[in-house]
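K.L.:
Dropping the structures in below, format is structure tokens.
Every number here is computed from the coordinates shown, using simple stated rules; none is lab data. Computed from a predicted model, the values in this text were never measured in an experiment. Cβ atoms are built from the backbone, for glycine too; each structure is taken alone.
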Structure P
Amino acid sequence: MEIKKFGVIGSGQMGNGIAQVAAMSGLDVIMNDIKEEFVQNGLRTIGKFFDRGIEKGKLTPEQKEAVLGRIKTSTDIADMADADFVVEAATEKENLKFQIFQNLDKICRPEVILSSNTSSIPIGRIAAQTRRPDKVIGMHFMNPVPLMKLVEVIRGLATSEETFQITWQLSEKFGKTPAEANDYPGFIANRILMPMINEAIFALYQSVGSREAIDTVMQLGMNHPMGPLALADLIGLDTCLAIMETLYDGFKDPKYRPCPLLRKYVEAGWLGRKTGRGFYEYT
């Protein structure tokens, strides 16, 4: 099956990044969200990425124009009827994703693959919402999408070999390095990463060290590019909490219990960079 038109549900930090790399690979893209202001914000983010690249001499105005010209914005999920492959990049809420996949299953042609950028929710559970579980797969991009090379490709129990191979090849077309993961909560990346971030939050909660000390130890002592608390702010503390809750619910193991401080920050609306305040403050 030749993929010419690529659909993206969600235009936030993950959705607009996925739309960008798809358009940069030469595909026509439909970027959908629930409000016009959201998709326009997504387009502006893509434009700013190119503006920075143009300033550094790494990209050209012609490349920016070509990529933006390949992205059609949408606020009606019915527009996905034209897509040959769809990736869902909505908020990490199980019921929301279930509803999106139920709708896509009705709208998209039977041969269209439906993928999810979920960072923790089992693919089999999502696939069960459709009549095409063999064509449902996980395609977990890393943030920021245009710069990070990895895509986790996650098979659900019913995912067909054809679906897997098409998704793997599409990841490579995007200039990414795919890695195969089996369908367990958190997959590979977040099963390892999120407990580390959660433990760093526990260290802050229990006054083992200040936020700066914790991040400095992990940066300079473990050679991480950024500390776990700063990384949590970048990911979004609401997303971190949702992933930890998925791990805890999925494994019933107390080692995945979300730190109470993480929950307190999320309840206060301190979600990290996107709200201007998390473990650090942002202007």
Structure Q
Amino acid sequence: MRIVVAGSHGMIGGALLPALRDGGHEVVRLVRRAADGPDEISWDPDLGKLDATSLDDVDAVVNLAGVNVGERPLTRERKRAVLTSRIRTTALLSRTLAAADRTRARVLLQGSAIGAYGDRGDDVLTESEPYGDTFFADVVRRWEAATTPAERAGVRVVHLRTGVVLAPQGGALGRLLPLIKAGVGGPLGSGRQFWSWITLPDEVRAIEHLLRAGVEGPVNLVAEPTRNAEVTEALARAFGRPARIAVPAVALRLVLGDFAPEILGSVRAVPAVLSADGFRFSHPDIAAAATWIKASPAR
């Protein structure tokens, strides 16, 4: 397949590109500068610029572009950037795919998030659940709606509702794992909130699976939802460390501001669509995930 990837510099994109190439696919990156060779396409989503014919010979687009929601305080300006960076990239790709040669079957694997559901406590959440009422749930609702032009044009659109991505470096564990390795990590807040997580290799494998699967619409990219305290305990056990020092919720709210609900909120999402389509996880439970993280060299 000839696959165009947007957002290739992030943690997921950085792991996805070599996996796709190793799988025999031709990968083309979207870049916000002049293209440097046939494996790149220049675009400017802020200005709505993308060559109308650039996707004519493409089989699939994987859109992972968007401002990182956790790396800076969520000020009003930052919230606007989180939303617009997703809407603009998605809408531009969707319009361009809709206008491309329709004799070719195409798929758009569109980045999304389990933030769609909001804080739902112990409720088990499949892809059929309605959107929540949080800031991030509204972002996801508008983000996913931006694919409408592609859907109307017959493109198979899959919304990759990704959970907490676990990796030995970066992502959700970027700040937590060093504390656990030092023996000063522990539950965040009460620790009773569910984290719907997936390891980075399984995230990549799930995306590869969905390139050829017959499913469309939202897909939860998560493995086994696990309470936060059990996640930190499993990681600490893998590294031979205790996990008794809890981080008070009030401290997280003070440090993280409007992002704190994403850490303290409970999302018990399950991979209903993936499981029904026959996908099998390499790391199906938190013990397996922790063992893999411990064995993986930090880069």
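K.L.:
Compute mean count of other Cβ atoms within 10 Å over residues 128-135 for each of P, Q and report the one that scores greatest. Walk me through the numbers before you get to the answer.
P.N.:
Numbers: P: 17.6; Q: 14.9.
Of structures P, Q, the maximum of mean count of other Cβ atoms within 10 Å over residues 128-135 occurs in P.
K.L.:
When distance in nm of label points 7 Å out along Cα→Cβ at positions 40 and 80 is computed for each of P, Q, which one produces 2.4?
P.N.:
Details: P: 2.4; Q: 3.0.
Computed on structure P.
K.L.:
Taking distance in nm of label points 7 Å out along Cα→Cβ at positions 48 and 192 from the coordinates of each of P, Q, which one would give 5.0?
P.N.:
Structure Q accounts for this read-out.
K.L.:
The value 13 for relative contact order in percent (Cα under 8 Å, 6 or more apart) was derived from one model only; which of P, Q is it? Could the numbers behind the result be given before it?
P.N.:
Numbers: P: 13; Q: 18.
Structure P accounts for this read-out.
K.L.:
Have a look at P, Q and say which one yields -13500 for helix-only ellipticity at 222 nm (-39500 (n - 2.57) for each DSSP H run of 4 or more, over all residues; to 500), as calculated. If you can, show how the numbers build up before the last one.
P.N.:
Details: P: -13500; Q: -11000.
Derived from P, not from the others.
K.L.:
From which structure (P, Q) was Cα extents along the principal axes in Å calculated, if the value obtained is 58, 40, 37?
P.N.:
On the way: P: 54, 47, 32; Q: 58, 40, 37.
This figure was derived from Q.
K.L.:
With mean count of other Cβ atoms within 10 Å over residues 104-111 computed per structure, which member of P, Q shows the largest figure? The partial results should precede the final answer.
P.N.:
Numbers: P: 15.2; Q: 20.5.
Top value of mean count of other Cβ atoms within 10 Å over residues 104-111, among P, Q, belongs to structure Q.
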